[in-house]
1. Given a value of 1.8 for distance in nm of label points 7 Å out along Cα→Cβ at positions 102 and 118, point me to the structure among 1, 2 it was derived from.
2. Computing Cα extents along the principal axes in Å gives 56, 41, 31 for which of 1, 2?
3. For distance in nm of label points 7 Å out along Cα→Cβ at positions 22 and 206, find whichever of 1, 2 sits highest and give me its label.
4. A value of 5.1 was computed for distance in nm of label points 7 Å out along Cα→Cβ at positions 6 and 126; which of 1, 2 is the source structure?
5. Identify which of structures 1, 2 gives the largest calculated value of relative contact order in percent (Cα under 8 Å, 6 or more apart).
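Coordinate-derived values only; no laboratory data. As the structure is a prediction and not an experimental result, all values here were calculated from the model. Cβ atoms are built from the backbone, for glycine too; each structure is taken alone.
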Structure 1
Amino acid sequence: MENTCKIGIIVAMRSELEKLAGMISSPVTEKIGAHEFISGRLASQDVILACCGVGKVNAAACAAEMIMRYAPAAVINTGVAGGLADGMRVGDIVVADGAVEHDLDYGELGDERGMIFFPDGREEKLLAADEGTADALYLAAEKAALGVRRGVVASGDVFVSDSKKKQDIVATFGAVACEMEGAAIAHVCRLFGTPFGILRSISDSANEDSPVDFPTFVKIAADNAASVIVNYLDGLN
């Protein structure tokens, strides 16, 4: 019997959705609230694909809807990101060992920046990705012959295009890439006990050049990320 595994895949933008959606066989679309979920087969796996919209609230709502409706074995957030680490090039791949919310700041209350207080009393700053999923995503990127590194992905409701902000995120969290959804999806997955992974392709350098670089290279980066996701799914057989 063919091995199948129901994997949830969440992207933020239509440009990140197109390549993956076009490869799903026998797609079935269901709408929950404002989100559309596409179920079908991709690389011989059962998948649920959704475009959440940009930002942490959109991402969190979509992840919660996906988990409650489809109960995926794991949720993968993929798409593009700004590169924070030295030497990163457009199209390079980042596989998250964990995610942080860089814009979560308690100010003068004294709590550590980025600390998440869960309703059951847990406190976590770094939302650790599922190790097996991260390992498989890394191997999938190597198979695609793309530059790849692992590290912390930082998420926040801000498009980072300022060198000072970039260095602040690196200094505070040790992050190698920044985007606007991954940690929110990770946060929801932690609430539900669902394994997660984050895979991002670099579209810009999160600096003053980003407003030009991002629209120029976003499609290339998104297609690279989609190719790695297909390799990842192939490797689950």
Structure 2
Amino acid sequence: MTISVRLAQACVDRGGQRVVHEVDLNVERGSWFGLIGANGSGKTSLLRALAGRLPFADGACWVDGEPLGHDRKGRALRFGFSPPADMLPNALRGRDVLELASGAKDDVRSRLGSLDLALGLTPLLDRWIGDCSAGMRQRIAIAAAFVGGHTHVILDEPFNWLDPVAVFDLRQVLRERVADGLTLITALHDLGTLATACDAGLMLADGKVALTLDTVTLKAAAQNPQEYERQTINSLRSQV
């Protein structure tokens, strides 16, 4: 087992308030790590800090063994990161967003491989963001995380606003990318997806780790995701 991303006692502050408290996590190289929790549990703040969009208020972070806890730029360079779909500029086209994210004007779609087809990007490239639906914006935002060719990618609830076919196709391609060596970290909104898609993960509640989910646990959960969801929810209710 090779740990690619590690956090130790990581804390994040927003608006003068601590929203993530002393989180420890280890992400294996070439695995899919899932982060789950209720709205306001700290998932997005933690992922934004890991991706260098926010500072860590305390704790340590290593990426491939390099200490980057105090280096926001270093973290930002290491991770492909999906921008919030609803924040994409209306005055840009899909193509413009991908070129900005990649830092190049060459055929950035060549870096997407099978994601290009899974996301249905062709009709979106010359479409103005202001004319895109929520699902279209989400497809472009996801693609933006991959056009830089990073080996580490962070996605914040990537399946939101996508239709069932797109969700299925995207999950298949993400699993293929992970099998090829991608280290993927995603926030998710349901335990069923976590159990059937991810290799490991954790659950946040009020900015703290409520449950750590290892590979053995998730493999067992994948055999009966509904029962796993019921047991986990009952466990969380007992902590309230």
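1. On the way: 1: 2.5; 2: 1.8.
Going through each structure in turn, the value belongs to 2.
2. Numbers: 1: 56, 41, 31; 2: 50, 40, 35.
Answer for the origin of the read-out: 1.
3. Working: 1: 3.0; 2: 1.4.
Of structures 1, 2, the maximum of distance in nm of label points 7 Å out along Cα→Cβ at positions 22 and 206 occurs in 1.
4. Values: 1: 3.2; 2: 5.1.
Label of the originating structure: 2.
5. Numbers: 1: 28; 2: 25.
Comparing 1, 2 by relative contact order in percent (Cα under 8 Å, 6 or more apart), the maximum is at 1.
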